[in-house]
Structure P
Amino acid sequence: MTIRATWAFDGQTKIILGNWHRLWCLLFGPFYYLFKGMILWSVFSFFTLNGLWIGFPLVNRAIVLRHYHRKGWVQV
């Protein structure tokens, strides 16, 4: 299920989570978070060996949604 969000300031719409977000997080780890613009999570993922390999992909949805919510994006 694709999750879209709208930025409250100018109405821009963006897909923040695709259908395969857990797989991309598992395969690419820190690079996935860098692509999303989440530098601190990328560093944390790198030093914990991608969240002890399976931890981050399981909670990836909550991490990404909270990050975008704090930045001002509203889920559609």
Structure Q
Amino acid sequence: MAIKATTTYEEALQRLKEIVRKLEQKEVKIDELSETVIEAKELVDFCRKKLDKTEEDIKKIIDPEDLATDTED
């Protein structure tokens, strides 16, 4: 799965679960292992960025003044 601008968190997470299942079941051939691990890392990074951005957005919504005082310190 190539990560696109339209890829959702849920799609990335589903693909990541699929990769993990295949690895656990030893369904990934050795010739595909490196590519599969690279894809998994890209998906993990993508999901982490989405989660971080969402957390940041929620903090801004809940307490926008708290962020202003954090930058003043």
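Any read-out appearing in this document is the output of simple, stated calculations on the displayed coordinates, not a laboratory observation. Quick caveat, the model's predicted, so the values are computed rather than measured. Cβ atoms are built from the backbone, for glycine too; each structure is taken alone.
A few comments on the model shown:
- Calculating FRET efficiency 1/(1 + (r/R0)^6) of positions 31 and 63 (r between Cβ atoms, R0 = 25 Å, to 0.05) for structures P, Q picks out P as the one with the greatest value.
- Source structure (of P, Q) for helix-only ellipticity at 222 nm (-39500 (n - 2.57) for each DSSP H run of 4 or more, over all residues; to 500), computed value -16500: P
- At a computed 36, 11, 10 (semi-axes √(5λ) of the Cα gyration tensor in Å), which of P, Q: Q
- Value 1.2, calculated as distance in nm of label points 7 Å out along Cα→Cβ at positions 7 and 47, assigned to which of P, Q: Q
- Which entry (P, Q) yields the derived value 0.35 for FRET efficiency 1/(1 + (r/R0)^6) of positions 23 and 55 (r between Cβ atoms, R0 = 25 Å, to 0.05): Q
- Sorting P, Q by relative contact order in percent (Cα under 8 Å, 6 or more apart) from high to low puts P first, with the largest value.
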